[in-house]
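Peer 1: See the structures that follow.
Values in this text are rule-based calculations from the coordinates and carry no lab data. This structure is a prediction, so every number in the text was calculated from the model and none was measured. Cβ atoms are built from the backbone, for glycine too; each structure is taken alone.
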Structure P
Amino acid sequence: MSTIEHGSSEEQSKICSLVDMITRQLVDNPEQLEIRESVDEESCLIEISVAPDDVGKIIGRHGRIIKSIRALARAAATSSGLGQVDVEIVS
């Protein structure tokens with residue numbers, strides 16, 4: 001089952017939803033996609049958990065896809081006036 005756990009702010013929830021939308025299009029098993037968000041005063045951490053077969057699709061060649069996802073999340077956070085945002089893949 002696919003789940004999204006949002007933090008406190010509506011803007012942070014939008015960034016988490018953006019990451020979910022992007023990653024959902026990349027994986028073969030979207031039902032195993034989980035997006036979690038951890039928030040403190042200065043930063044936000046978005047954790048992506050996918051099926052083992054889909055990890056390479058999220059990382060991409062030489063890490064290009066995950067770098068792009070991180071860049072989009074950081075750009076969205078900057079334009080919303082939020083603090084630092086980081087996106088990580090967890091196993």
Structure Q
Amino acid sequence: MAGICDEIISNFGIIAQAICDADDVKRGHFRITDRHGIERDFPLPSLSIALVDSRPERIQHIGQAAAIARDLKKKAKDRAGSAWVANYDYP
């Protein structure tokens with residue numbers, strides 16, 4: 001799974017950079033003027049992947065899987081740029 005997640009994130013990065021303005025990519029963020037005329041900076045697109053081991057011996061109900069995914073997603077989003085996290089050891 002590690003290799004698949006790394007490939008997904010790599011491909012996402014290629015696509016995200018291709019659709020972003022070159023100056024934005026160099027700066028590392030979008031600079032946008034809001035409706036009040038104030039310039040604001042926003043991060044470039046990123047991808048967060050949460051892998052949950054959903055085998056019956058690990059998960060008793062769907063709510064438990066959703067809570068684990070929520071917590072993992074937060075961990076992934078706390079990292080800079082795109083990232084993936086899992087609640088199990090991966091090959």
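Peer 1: Mean projected area of the Cα convex hull in nm² was computed and gave 7.9; which structure, P, Q, did it come from?
Peer 2: Only structure Q yields this read-out.
Peer 1: Further, regarding this structure: Work out the source of 3.9 here, i.e. which of P, Q gives that when distance in nm of label points 7 Å out along Cα→Cβ at positions 14 and 38 is computed.
Peer 2: Going through each structure in turn, the value belongs to Q.
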